[in-house]
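Engineer: Down below are the structures I want you to see.
Here, each number is a calculation from the coordinates, and none is a lab measurement. Note that the coordinates shown come from a computational prediction; the quantities given were computed from them, not determined experimentally. Cβ atoms are built from the backbone, for glycine too; each structure is taken alone.
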Structure I
Amino acid sequence: MTEMVKADLKNEVKNAQEYFENTGMRVLICSGTGCVANGAFDIFKKFRELGADVLYKNEDKKITTVKTGCHGFCEQGVFVAIPDLDVIYVKVKADDVEEIIEKTLKNGEILDKFLYEEPKTGQKFKNSAEIDFYKSQTKLVLNNCGKIDPESIEEYVYSRGYEALEKVLKNSTPEQVCEEVLKSGLRGRGGGGFPTGRKWQFVRANDSDKKYVICNADEGDPGAFMDCGIMEGDPHRLLEGMLIAAYAVGSDEGYIYVRAEYPLAVRRLKIAIQQAENRGFLGNNIFGSDFSFKIKIKEGAGAFVCGEETALIASIEGERGMPMPKPPFPAQSGLFDKPTLINNVETFANVPTVILNGADEYKKYGTETSAGTKTFALTGEVNNTGLIEVPLGTTLREIVYNIGGGLRNNKEFKAVQIGGPSGGCLTRDHLDMPLDYESLTKVGAMVGSGGLVAMNADTCIVEVARFFLQFTQSESCGKCIPCREGTKQMLNILEKIVHGDAALKDLDLLEELAEVVKLGSLCGLGKTAPNPVLSTLKYFRDEYLAHIEGKRCPAGVCEALKIISIDSARCVGCSKCTRTCPVEAISGEIRKPFVIDQEKCIKCGACIPVCPVDAISKN
């Protein structure tokens with residue numbers, strides 16, 4: 001039996017202050033997954049090798065190099081931030097380290113070539129306060145990400161970590177904690193938007209000798225990395241949120257269900273759990289109270305359906321991850337048939353802020369019915385991709401054009417897909433609509449987990465719908481017929497449309513199938529699978545009709561519907577194309593423009609590379 005460790009936050013704060021006083025000038029290197037892929041660890045190693053963690057000879061100056069979580073602005077990684085000089089360097093490589101040490105760290109010189117350059121104006125900016133990507137954001141959940149070492153409990157404590165936990169254990173009853181979270185207006189950030197405090201009250205009200213708390217970290221939407229960013233950048237915040245929730249509902253054991261494709265997040269969570277246990281923040285009789293809690297990590301195999309809470313529970317129990325009919329809900333009978341609270345990473349990560357600052361302060365952000373902030377993974381055709389956090393109710397225009405910097409190459413905005421495979425499509429008409437739970441529901445979309453994929457005029461909406469449906473169809477667990485067979489047939493119809501083989505009756509059948517899948521599927525994932533199709537049919541029906549009736553793809557994306565043509569102004573009439581065509585679809589006279597018979601053309605493209613003047617194209 002291990003010796004019980006009594007948490008002493010006052011002493012930990014003192015140690016954390018001493019720790020920071022000894023770090024000297026801090027060099028913060030973004031070490032989230034994206035920057036790691038761009039060589040962040042090599043940069044960190046190079047800083048250490050060149051002395052950026054010791055006292056320089058003959059100089060009373062200490063430099064400490066710190067690996068942080070994601071800075072958010074993924075488009076510009078690897079980030080190197082030096083808070084003492086109020087400067088951020090972007091797109092740093094390992095070969096740049098020596099120059100940064102010699103000129104910036106030793107002599108205080110700011111190197112313009114590493115500063116962020118605004119693409120439209122060419123203006124250089126020194127720090128995040130000047131960059132549009134950051135100026136329009138409000139960071140509550142991501143506040144520590146990019147600022148602290150996620151593998152250091154001292155750095156989390158220094159930023160008021162575990163203060164909220166001590167506050168509730170010493171000053172509040174579990175019922176009061178539930179009430180405060182309910183009062184804050186915090187809603188589930190995993191997609192459903194159910195009031196968090198209400199869910200906690202349901203679990204609290206069920207008498208049982210055992211209750212569980214589960215963190216759903218099975219982030220499976222294509223392009224989504226919000227939860228990953230939190231776990232990699234501030235894992236102790238997640239643990240503290242789970243601890244407060246466990247105290248509120250009466251649980252002594254919890255699980256973090258995280259997909260194995262997040263190895264860095266898993267590693268940092270394990271370190272955080274070990275550190276919290278060593279300091280007494282996890283374990284028995286925390287802060288000398290009657291409250292005890294332990295956390296285990298369960299790595300999932302990457303099944304999208306395990307994001308659904310009953311399938312997730314089945315997976316933890318060692319069964320195949322498949323959803324179960326409800327009721328009973330997990331709050332009544334969940335893991336091992338015991339009352340179970342399930343929230344996602346971002347929901348738990350909001351809790352310390354709610355408790356520390358109070359419900360009234362938290363409600364100052366967001367809207368009347370959608371309080372607080374929301375993280376989004378902004379990807380696609382915007383200039384500034386990355387992980388962002390804005391108050392709920394922020395408009396799409398603000399996100400796309402201010403934070404996102406507009407579309408690449410000044411292309412025309414067409415739409416965004418919000419909420420991933422379970423979400424829907426928003427158009428130019430929605431640019432000034434507030435992004436909150438109610439507004440999005442009214443237009444057939446949803447906040448979802450927080451994916452935002454921006455699309456320009458060159459995007460084929462039908463292909464986008466096909467892509468997302470292909471994903472949900474391949475990830476269907478197959479338990480219920482509407483989802484298993486319905487999504488398969490819907491995908492078949494979309495394949496026919498993008499290949500130019502569909503008729504108008506197929507469009508009617510597609511809509512009918514979508515409604516059946518939506519109404520008849522067993523779980524939320526199946527019920528929302530048709531959303532990308534239904535929303536694009538609603539707002540871009542003309543594109544579907546162009547594919548079916550006109551046998552053309554307006555965006556010029558669908559290969560089967562592209563037309564091979566000869567530019568008569570460029571054609572020199574050499575006849576090389578006619579000799580290459582396998583179906584004799586090209587005709588003409590020597591030294592005069594040749595033409596292609598579209599009825600005969602099989603679109604093989606054999607004629608394109610042989611043209612000496614590039615007069616033949618496929619679009």
Structure II
Amino acid sequence: MLKLTNREALSKLREASGAALKAESKKVLVCGGTGCVSGGSLEIYDKLKELMEANNIPCSVELDCESATHADSVGLKKSGCHGFCEMGPLVRIEPQGWLYTKVKLADCEEIVEKTIKNGEHIERLAYQKGGIVRPKQEEIPFYEKQTRIVLEHCGHIDADSIIEYIAIGGYSALEKALFDMSGDEIVNEIANSNLRGRGGGGFAAGTKWSQVRRQKAEHKYIVCNGDEGDPGAFMDRSIMEGDPHRMLEGMMIAGVACGAEDGYIYVRAEYPMAIKRLKNAIAQAEELGILGDNILGTGFNFRIHINRGAGAFVCGEGSALTASIEGKRGMPRVKPPRTVEHGLFYSPTVLNNVETFANVPHIILNGSEWYKSIGPEKSPGTKAFALTGNIENTGLIEVPMGTTLREVIYEIGGGVRGGKEFKAVQIGGPSGACLTKEHFDMPLDFDSLKKVGAIIGSGGLVVMDEDTCMVEVARFFMNFTQNESCGKCVPCREGTKRMLEILERIVAGQGRDGDIELLEDLADTISSTALCGLGKTAPNPVKSTIKYFRDEYEAHIYEKRCPAGACQKLKKIYIDPELCKGCSKCARNCPVDAISGELKKPFKIDQDKCIKCGTCVAGCPFKAIKEA
């Protein structure tokens with residue numbers, strides 16, 4: 001690739017690459033997101049390539065704007081995550097917009113013969129529900145109700161190609177920021193847009209940028225938090241895998257605005273594909289002259305570095321994250337001074353997450369008023385959520401801020417799996433809280449959630465049905481938080497440990513009178529005195545489950561019963577004497593000799609000895625052994 005030295009060179013490349021992309025008569029986009037890759041999508045990609053070559057079908061696997069080979073060729077691409085993980089591996093066919101679901105290696109020949117050669121749709125590979133076939137991706141209810149802005153390119157372009165990103169308008173916002181705007185104008189546009197950080201706290205991005213811009217310092221830094229520690233969350237990972245240049249462009253614009261020449265991406269080591277694609281994107285941008293020294297002849301210098309985190313949840317906190325990049329132990333420090341004054345290497349630092357930076361190019365290109373037209377005035381734009389748990393359609397979604405929980409769960413998610421009753425949804429991960437039916441029509445935005453003691457967090461949404469024990473949910477999240485505590489402050493280190501011990505006793509059937517009140521007291525103390533955001537929000541899942549499901553706690557403690565029937569140690573296993581034939585199989589299989597009796601007479605279970613392992617239930621040929 002020739003290095004771009006001025007604005008005109010970038011414009012010419014955009015025009016030429018756009019023409020080459022348009023010349024591709026058909027496109028086959030194989031999902032290259034982590035979920036589909038685990039299901040074999042890369043093998044499907046290789047097989048399609050092999051079959052097209054064997055059938056002499058012109059196939060381009062890389063966009064080359066200096067070549068005429070794209071005319072009437074089929075573009076075969078590895079895209080980013082399409083989002084509908086429940087139905088992967090996924091293959092999109094353009095220009096028709098068809099989406100093939102649950103594609104197997106054995107389907108490749110039919111796809112080549114019918115679809116690529118003859119333009120025929122394969123109905124059995126299309127999404128179907130209730131007897132209705134929906135060939136086009138945009139017609140599927142999961143996608144139909146979404147507004148994809150940050151994720152618009154994920155699943156629609158070659159995730160590894162900077163040329164293809166430029167062909168669809170990529171780096172136009174950087175070009176505008178470099179040539180048509182001053183640093184103050186950029187900061188004002190971000191501030192006027194009311195863009196709020198998508199990493200959890202919802203702090204105004206424009207405020208951070210303006211504070212760093214006005215600092216008088218020799219060095220300033222732009223840091224992107226790609227650590228994403230919430231269990232079940234994968235929004236940032238999908239952006240880094242599927243549209244890495246969008247995020248890099250946002251970071252570079254922040255550098256232009258704030259006077260920084262170095263950017264750092266902190267990404268968890270458990271995201272190897274994201275790291276690989278980020279490294280590739282950075283190398284491509286440097287080769288093209290969009291990253292490095294004297295970018296596009298403007299005199300602006302900017303370099304981006306990648307740091308891999310070891311998976312510590314606490315490193316999602318700003319001061320712990322910057323300490324980790326510096327090679328120190330990732331632990332939060334007392335504030336003030338804030339990161340905007342005393343951040344990475346003791347210098348002023350803009351710290352935002354992946355999704356926040358990915359919003360920036362759109363705002364610069366389309367303006368703050370356009371951005372504020374989406375969602376509520378004080379929480380504008382869209383939000384990406386990872387929809388998981390007991391729900392029909394799991395995957396990655398993006399909706400306008402202010403969308404209700406009812407719309408997300410029933411219109412996009414397809415309702416609770418198996419037709420069961422909805423019970424709750426955990427939003428915001430371990431730092432979040434549970435929402436219930438009474439919140440169905442509450443808008444999902446920063447301010448509305450704060451009023452009910454919840455946060456959006458990075459965007460995890462875990463749906464729970466009637467069979468979920470809410471005390472166990474609280475124990476699970478408290479166990480996670482306690483394990484992830486850095487141990488620096490006593491309230492978090494010791495307080496979460498005490499809360500976990502109480503919760504473990506309760507689910508084991510050893511709860512005591514006063515445990516609920518003690519949990520509430522500990523929660524208030526930890527929230528008020530912990531050093532960082534992890535500690536202050538650690539009790540949230542416990543507080544919300546006590547608030548909305550206090551009766552479940554009381555049943556565990558006073559009745560030694562789990563209403564959901566989920567807590568193993570609170571289950572009672574008994575033998576129905578009317579059904580028992582006295583075969584003795586249960587007694588012979590019991591690992592603790594808790595079952596006794598005489599042959600051909602009903603056997604009995606000693607409840608004091610029974611460990612509730614369920615071996616007898618599974619092995620009874622007469623279905624005489626039951627759980628209650």
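Engineer: Given a computed value of 0.95 for FRET efficiency 1/(1 + (r/R0)^6) of positions 97 and 169 (r between Cβ atoms, R0 = 30 Å, to 0.05), which structure among I, II does it belong to?
Structural biologist: Answer by label: II.
Engineer: Can you rank I, II by distance in nm of label points 7 Å out along Cα→Cβ at positions 209 and 417 and just name the one with the largest value?
Structural biologist: Largest calculated value belongs to I.
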